[in-house]
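Trainee: Okay, got some structures for you below.
Each value in this text was obtained by applying a stated rule to the coordinates, not by laboratory testing. Given the structure is predicted, the values throughout are model-derived calculations rather than measurements. Cβ atoms are built from the backbone, for glycine too; each structure is taken alone.
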Structure 1
Amino acid sequence: MSVEVTFLGAAGTVTGSRHLVSAGGRRLLVDCGLFQGRKELRRRNWEPLGVDLDTLDGVVLTHAHVDHCGYLPRLVAQGWRGPVHCSVATAELAAIVLPDAGHLQEEEAEHANRHGYSKHDPALPLYTEEDARRCLDLLRVVEEHPVEAVPGMTLRLRPAGHILGARTVHLETGGRRLVFSGDLGRSVHPLLDPPAPIGPADLVVCESTYGDTEHPDVDVEDRMAEAVGDALGRGGVVLVPAFAVDRTEVVLWHLDRLMADGRLPVVPVFVDSPMACAALDVYRRAVRRGADGVRAEIAGTELFRVVDPVPVRTVEQSKALNARRGPMIIVSASGMATGGRVLHHLATRLGDDRNLVLLVGFQAPGTRGDRLRRGERTLRFFGSDHPVVAKVASIALSAHADRSDLLDWLATAHGDPEVAVVHGEAGASAALARAVASTGRRVTVPAHGESLVVA
């Protein structure tokens, strides 16, 4: 039986993960993500998927980031109603992430109509919040044991260590074994198990987000204790722009350890993001029940010993924080300061040299977070220039595997699988492909829309 994989997204770019597996007249889509970033990429979200939806038998999600699951409501809006397989935590997080994405789509369309900058009249959302909520009914939770995802395709999900619920996808069909990395985490993630080994495989589809990069070897807590401790000692406010899912939890976990060990004073800690508050609840429940993929040393415990994060859910509660004085810590979205409530806190706190802005993740070129990281002394938003008087520090807390992590994971494959390198910018994918080839494995970097027959 012929087995074919068609790369409908995340080929030549980091976003829009969509890999179509065809075998024996059945079709399964591995990930169903949104394209993000450049306009020419975002336009692809409006184009047909590249497969007749009447012939699509099912979907499997690796995790609940929108570049891997955020196109799913679009399928529902077009009438598709098949099963969507994922882990327990992915289902829980998708129930938070996808309606929020639909709400943002509606807001953007409304803004375009109000200001008349769209070529379409009226501008329409890619999908609505209601579309997103309807697609949640399609989610089918997969536990550790193999299941038949669609007739003739056996699916097993293994921990990927990227965010809570992230899984690698192991498919057996047509006598072939296919493994998809999704996004891989780092072996040093403090809350999650490292990625599970590959095992027997005929094809491995591997991400390459950091395929040309090694993460710096730094002691995160030493850096955090020094920068945060200095600011709190001045009576300042520490503002942490952080991604709502996983990064917020990891930051809080490090702060909790430092406070419990006496390396930081115990001060109020606020989480100002409705999505981050909801995701934090999911993480805390998962740790308490010892969910699959949670590190054994914290499974069955409370996530924090000392820190008692104060959830800030309403706009009124968020505004009230601006009247508070330090010392205190505010963790707020968005992680690159591109929007969200963190901008209001920056407007209030940037002008005071007692305060600290702590950057804890990748800052895309040109974003406000990137400009802060590079030391710019003025930041423009809300129609005004804001002098940067507060201190700024940056600590790498990436949830993505680096080049060595990816190569180590690929080395766990048994047999002689071909490796397809995806989910990376051109330079990163090419660099990882060269490194893989140097180990003697067969490797390809598929183009968008290209198909690969699994030998």
Structure 2
Amino acid sequence: MTTMPSYTATTNACKLCKPLGASLAFRGIENCVPFLHGSQGCATYMRRYIISHFNEPIDIASSSLGEKQAIYGGGANLKLGLKNVTTKYAPKIIGVATTCLTETIGDNVPMILAEYQKEFGTADSPLVVHVSTPSYAGTHMEGFNAAIKEIVDQLTVESEPNATINLFSGFISPADIRYLREVCSDFDLDATILPDYSDTLDGQALNDYPLIPEGGTPLAAIRAMSGARASIEFGATLPAETGGKVLERKFGTKLYQTGLPIGIRATDTLFARLAELSGNKIPAKYVAARGRLIDSMVDGHKYIFGKRAVVYGEEDLVVGMTSFLAEIGIHVVLCASGGKSGKMASGVAAALAGMDCELPVVKEDVDFFDIETMARELQVDLVIGHSKGYAFARKENLPLIRVGFPIHDRIGGQRILHLGYHGAQALFDLITNTVIEKKQGDSPVGYSYM
């Protein structure tokens, strides 16, 4: 393969910024307002970007720093912004994430928040959770994971042992969160899912616009996470310090980390763990769903077997999708991400262990210029990822299977089900029919019967 030149600039990034990820995490907390300490443009950009995927309104507050604050510091603006949000929204929690500007000028946010609490805090004041998220130092997934870690670290307290389990689901779709809640309920498990934006970012049509939408993980449940019987945390490329790790270190809460349950093998692993924790057998409807999935794979393998694919996006999603694609006979030749955990190659290798397939090329910290160059050389048949890969897919006349975030050129990105046997079934049907449609469309005469 051609050696990629070393650039100091990014051409069409395959990642988003850290405070955007933190804002999404805070949106999954009940009665919480995300707050960016930085310029107004940061909040406006992120709101627009999030809205175009979820098709839901989202308010992100800002300290609205300008040129003066860039010189003299933004402490006064942060305090005033917190007062305004408290007055206008009456939240229970405000999630404060920093930005490039405030990290560069060196605002001491914990000190400013301590001063704010001393000056303006009352018994009824909202709790304030702070996370450091300089955009220039990472990706939206790093911001998302950092926010979850800080939420647990700053809000969870010692509590009595209880029968719940904690589920750190990672950055998945609202449909995936609802599916996980249903699965846990069917196992007779009371699960605290953190974060839970299944309603706050995919809500109902309402006559009146609520300043803070209903839904989200309750504060009481977060505080009591230390007493859960165990935590399950999804991710093959997680950082050293996570929400689950904080609970394990501070309170001794048992932690099980596993990859995203995409496909048969990964879902089998999750369901076996839930059966162990609940003491119940796997419910019959999931056994049946697994059987139908296998039957459909037998039916459709001849259409997709041996197809070559590039998979890109968040590292954990790429690992999970690669495992699933190998199960259905698609040869993933390139795994790519703008993230740089240093763990994606080992995650892919572990996910494919025992499968009769070649390991793909795995590239971290790449942009779409890199991805397009490598995918073109590897002669792929399918492009699998979010909407930012559309330009390449269109240029090369390749079908694009849209998964993950962001999906800006289709409706329903928030309702894509990726997880479990049911998610694998939906993905299998989508991929197989897309391959058939491409062949049908390329035919000079066309056909209507397979």
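Trainee: Given 2.8 as the derived value for distance in nm of label points 7 Å out along Cα→Cβ at positions 56 and 304, which of the supplied structures 1, 2 does it correspond to?
Mentor: Among 1, 2, the structure yielding 2.8 for distance in nm of label points 7 Å out along Cα→Cβ at positions 56 and 304 is 2.
Trainee: The value 19.2 for mean count of other Cβ atoms within 10 Å over residues 88-95 was derived from one model only; which of 1, 2 is it?
Mentor: 2
Trainee: If you don't mind, there's one more thing I want to ask. For the read-out mean count of other Cβ atoms within 10 Å over residues 176-183, a value of 25.2 was computed from one structure; give its label from 1, 2.
Mentor: Working: 1: 25.2; 2: 20.1.
Source structure: 1.
Trainee: If helix-only ellipticity at 222 nm (-39500 (n - 2.57) for each DSSP H run of 4 or more, over all residues; to 500) is calculated from each of 1, 2, which structure is the one that comes out at -14000? Could the numbers behind the result be given before it?
Mentor: Values: 1: -8500; 2: -14000.
The correct label is 2.
Trainee: Thinking only about mean count of other Cβ atoms within 10 Å over residues 24-31, which of 1, 2 has the largest value?
Mentor: 2
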